[in-house]
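Structures follow.
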Structure P
Amino acid sequence: MSADRFRHAGYDSIKRRGTMQLDMQYVYEIYKEGSFSKAAEKLFISQPALSMAIQKLEKSIGMPLFNRRTRPISLTDAGKIYIQAIEKQRFLEQDTALQLEDIRMLKTGHITIAGTHFLNAYILSDILTGFHQEFPYITIDLQENASGRNLKLLQKQDIDITFSCDPAILPLYAGYPSFSDELILAVPEQHPINATLAPYALSAQDILARKNCREDCPAVPLDAFKEEDFILLTEENNLYHRSMELCHEFSFEPKVILKLSQLVTAYHLSDSGFATSFISDRVVKKADTRLCFYKIDSPHTFRRFYLLIPKQRYISNAVQAFIEYMQDYLSARNA
């Protein structure tokens, strides 16, 4: 091959790679947005130009990537394979960038953590404060969503870390034991049932002293509440399923008058007198509440949370430092 032909061949190869990268960007943006028009806006090109580029790509592949008859637009079988290939390439590029960054700057980095409001406000706040003081050059992006949403973000590797106590979820990720809690019943103090169940009632001070975790703490027969109104969390939350398991264990269906996405909101509504709720003992932070609390004798009340990261992915120095710091912090406090 002559020098000129060699140079042209190299140029053509680079050009093809550039076109392929652009095609991938176009396809992925349409997949994310579910619309050619919205994707065109994000890509800063006209919709006809985007449509023409995709048609040209589909012609070269020999089959369509998108089902244009659905709203929002959906992937064909070929499109699903194409998206899987794009995501594999994205993950490889991210891992490579992380490894190079760790070599270049060992003491810096970035972590994206997603938790529920309960986790962020009641568990992670002190941990993140201490971690930042020890590693001031590692930046943190803290997101707040329902637990189901956080797991989807981790599955797509849009975040580095989330948490779960769901045994069915744990085998899908690399997990690190973090903290535990116990589910208890929170009942407005003015409710007449508290007088009947006085021998079982616990104060906020009792919960702060972890009396509910002691074996000699009396547990309320949960079916005493079978005619009472309940606040539950929505179905995408682990606490909803735990609450239903508890009620079914005591042979009744709860009378649910309100469903919420956040545990902390349920706690405050019970504190204001709205209705009874299942809560984590870790949300009780002060003694002056307007609630009576009850221990429940069931294996479903104990929850062990794990820090989760994607399996078989490179763990950056920043993420590794956070895992070690969190485990040391919780171990020192017997959490």
Structure Q
Amino acid sequence: MRRTLKIRSTDVDRALESAQSLLSGMFPPQSDGDRFDPALNWVPIAIHATREANHDSLLNPSGFPCARYKHLRQIVADEISAHLLDKYRPLVDFVRPHLNISKEKPIKMVQLVALRHIKPEIIHNLPQPKWVHKKWGEFGNKTTIELIMEIRQKSWLPYFNGNEEIIRLNGGVLLNDLLLRLNFVSQGNAKKLDASKMVLYSSHDSTLLGLLSALNVKVPSNALDLPPYSACAMIELYEERQNARGNKNYFVKLFYQRNRILEPMAIAGCETKCDLINFLQILEPRSIRGGEEELKILCNEKESNSAARRMGNIPAINHGTQSTVINGR
């Protein structure tokens, strides 16, 4: 188990708890010899969380100290916020007293979307005041909370896919990690990795959106909707023989599980069953091949064109198999 599986989490309680819950269900004791306590149907599996959450470039890139990303994100935020606050003006004025903001002060987007925290309360069947469920005919008869979540979606998504530079700064390190693992395994070097069969990452909705944006997922069309609790993106590498001589071919399949429904995914330029070489060639430009070291350089660049420096190369493809899972919460 220890040589085939690696679990990495951000150092945040809810992410660690998600990882623990997942492992408990996926890997119960296989025999009485595995049980250290006969009363427990559980076997301990190590979870690695070696970085502070706000300095984790792999699993919490949106919280990583990156001046360039924050600058680009602010530009996007200013644009989209002005548009949305104007478009949903009747709703904004309606919730003003519930936000305890006087008429003399403008409502900021961050204040408006803070109402999204009502959604988990609804999921857990906690009673809500009538204004939360008020229906708005001018907005497709949606309720107040549905509109708040809609605004959250529209205002937040550009932080991850606003332009190519944003996509790369936010999802490039994690994408690079996955591409290198897939390629390394295909060369027959799986045993040299920290996990030869599966890597599990327990992180956050922002991590998941950053990765899905970097992957440029086109199927399903709503893949970039706000991820629900326990949403999970899976990237699997398959090996198949092409002829009797044993020549091998490798392909990648992607899946997205949310709300207990598993859906196949496809990236732009490839089918749901994507040849590994094609997969790597399509996505490599969005990866940050130098990992955190290169990210720090890019984060300090004033102009994106001057940040074209590349570090390292993805080697040629030969042999292997692996599954990689991203678990977002």
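Please treat every number below as a calculation from the coordinates, not as lab data. Here the structure is a predicted model, which is why all the values come from computation and not from measurement. Cβ atoms are built from the backbone, for glycine too; each structure is taken alone.
Here distance in nm of label points 7 Å out along Cα→Cβ at positions 181 and 253 was derived from just one of the structures P, Q, and that gives 1.8; the source is Q. When helix-only ellipticity at 222 nm (-39500 (n - 2.57) for each DSSP H run of 4 or more, over all residues; to 500) is computed for each of P, Q, the one that comes out at -14000 is P. Taking mean count of other Cβ atoms within 10 Å over residues 189-196 as the measure, the highest value among P, Q is held by Q.
The value 21.8 for Kirkwood radius over Cα pairs in Å was derived from one model only; which of P, Q is it? Answer for the origin of the read-out: Q.
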